[in-house]
Structure 1
Amino acid sequence: MKSATIDSFSDDASTVEVRDVPVPKPGPGQVRVRMRMAPVNPSDFNYMDGIYERSFARMIWNRGADRPTDSPGSDVFPRPPYSLGVEGVGVVEASGGGLLGRRLVGKRVAVVSGPPNGTWQEQTLIDSRRAFPVPRSLSDAQACSFFVNPLTALVLVRHVLQVPRGAVLLQTAAGSALSQMVRNLARADGFRVVDVVRSRVGADRLKQGNSKYVVALEDEDLLEAVHRIAPGGVDYVLDCVGGATGSEVLRTLAPGGRMVCYGTLSRDPISLPPRDIMMPMTSIEGFYLSAYLAKRTLFQRLGLVRKTAKLIESGVLGTSVEQTYRLDELHSALEHARRPGRTGKVLLDLT
């Protein structure tokens, strides 16, 4: 079978190779899924260049350890060689045992996993607790991008922040697919969104899409622009950029406001002057989907999946697709996924 594999960490996408590898055999608690489609997400590049491993290696519980873990007492974080791909959709072909695994055989499932058993291959192994049946009404193109964007948007807005009607939420990198889902949730839930983007072109695109409050950092001072929209500050911030932008949006918070960091597009650290947090008694916290799901029971995860599926079907959490590539066109897909100004997801057809 064909598999997109790396041998070592690298920021150079040309080091990813599509190889012929043996069909894997599921072990206890695993199922083998014949993949149909998978997206290219920013998190895939983090597995490619090793930023996840380096980040976990800095944590106190990994001090002195040969290999880092993502939490105390868990298995070591994967290291290449391994196959890439965080999520996707496919059909369960075989079970390694267990009631849950046997019940999944023959079902089309959305999966969330990641290396060492990635989704950018014709067949992959998945922990049966990370494979979720999806309704027939969802296309492969919608079902394959089930977790990283739709589920994250739902959890951040309705479960982590619990944004109430009438609140104001600011989000960075607002041209992303996830940000569009946050705007859709805002319309459904009755709160306002301030969209922050880098360029004038990006701002114009959002305005054409009926975004009401848009700030282009290329043209405007962030604090002045936000002050015109929300003079007392915003109630919530969702930041996936970090660096100078993350540092500045922290100061747009109203007293008692909350900021959640869920990405690091700039790869630079946020500056946190203590009094910018102390005096207004604001808070800043992190969000990592894998860690969040790991702390939920199977029943809770199934509930989130059902809610997400309904919101995808209704269009609230639908994913816009820009282009689909075959697996043997992977390098073109990776180049496209890194292209600035994209308006939709890049997908891999694995059939």
Structure 2
Amino acid sequence: MMFLVIVSCDFMKRKENLIPINQMDKTYDLELVAEGVTVPWGIDWIADSIMLVTDINGKLYKVVNKEKTEIKTAFSIYRNRQGGLLDVAVHPNYVNNGWIYLTYADRAEGNQGGNTALVRAKIRNDSLINVQQLYRGEENSTHGAHFGSRICFDDKGYVYFSIGDRGDRYKNPQDVTLDGGKIYRLQTDGQIPVDNPFIHQSGSKQAIFSYGHRNPQGLFFHPKFKQVWSTEHGPKGGDEINIIEKGANYGWPIISYGVTYKGVPLTLKTRKKGMQQPIHYWIPSIAPSSFEYVSSNKYPDFEGKYLVGSLKFRYLEVLTIEKNRVVKREQAFKDIGRVRCVKQGPDGCIYFTVEHKGVFKIKPL
């Protein structure tokens, strides 16, 4: 008996990424600047020498001269697998207004799961005060996956943050009346910008800026191109780099370069009219966490390049991107561990976090 198997030509495009990844020529020394943090999800600075660090287990730390002090928080965190205390970002005008922003998995009443929330607060006497919840994803879920989440600010006074599809790929990402699988934009006080793309669409979540995402865990505002850039986790294969455009649909799960964890196609389509293509995708997946552009001149090997943490392969990936296309991949700090966050500090140095190890500073040569 003979069987005829027809495979879409589009599906056959899902070949392994052919850009080789090379070990960097130079070896940089690392300095451990904060230790004893189980999963250091996010870092930012309230002053040149004062770092904030979040631990997914629910603790927020202030680090000064390698000494940690816990900042007391007051929200109910839903700690379930990927859910917990997530990102931290300091307002660009912090010196005058004192606001910091945090995302976390917010516990629902009656312990009925939770969803990602964005808050802002101030720090006084090593405690958070004036805590204001600016946004919370609706439809609580006990699913422990895909909370997102990263935060960034643009140069026009808006704050962006991400919420993953919450493990419900066929329901949330393509429906703008539902939260999940989205990148959101708010004014820094939580108000909806009047030119948000879905503000006049009946029933929509008016904070949505883009949709069709799986689980964006890298997000930054590009200082050179004045755009929001993002990395997101694909399934098995198909991790992506995207430039986030207002109102754009990034296709998940209708188009994807990945398959299920069992190797079964989720979709035979890798592109569709009206849906954005990534500027880069990884096959095999590297499990990209945080994402950063290096503008500092302290590192000749890194300046003008892009850094991505790899959770799966336990290194820092260094990308050369020209005309919105990755032309070179390099690997730094092989086998360092699961790199969760990478960020350029106010001192121009690069810092990154490694799960179960802490926060490292890359020492300039």
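We did not get these values from a lab; they are worked out from the coordinates using the rules stated. Keep in mind that what you see is a predicted model, and the values were worked out from it rather than measured. Cβ atoms are built from the backbone, for glycine too; each structure is taken alone.
See the values below:
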item: helix-only ellipticity at 222 nm (-39500 (n - 2.57) for each DSSP H run of 4 or more, over all residues; to 500) derived as 0 - corresponding label from 1, 2; result: 2
item: Top of 1, 2 by FRET efficiency 1/(1 + (r/R0)^6) of positions 288 and 328 (r between Cβ atoms, R0 = 35 Å, to 0.05), largest first; result: 2
item: Which entry (1, 2) yields the derived value 14.2 for mean count of other Cβ atoms within 10 Å over residues 272-279; result: 2
item: For 25, 20, 16 (semi-axes √(5λ) of the Cα gyration tensor in Å, for residues 48-247 alone, calculated) the corresponding structure among 1, 2; result: 2
item: FRET efficiency 1/(1 + (r/R0)^6) of positions 200 and 312 (r between Cβ atoms, R0 = 30 Å, to 0.05) - structure with the largest value, from 1, 2; result: 1
item: Per distance in nm of label points 7 Å out along Cα→Cβ at positions 32 and 192, the highest-valued of structures 1, 2; result: 1
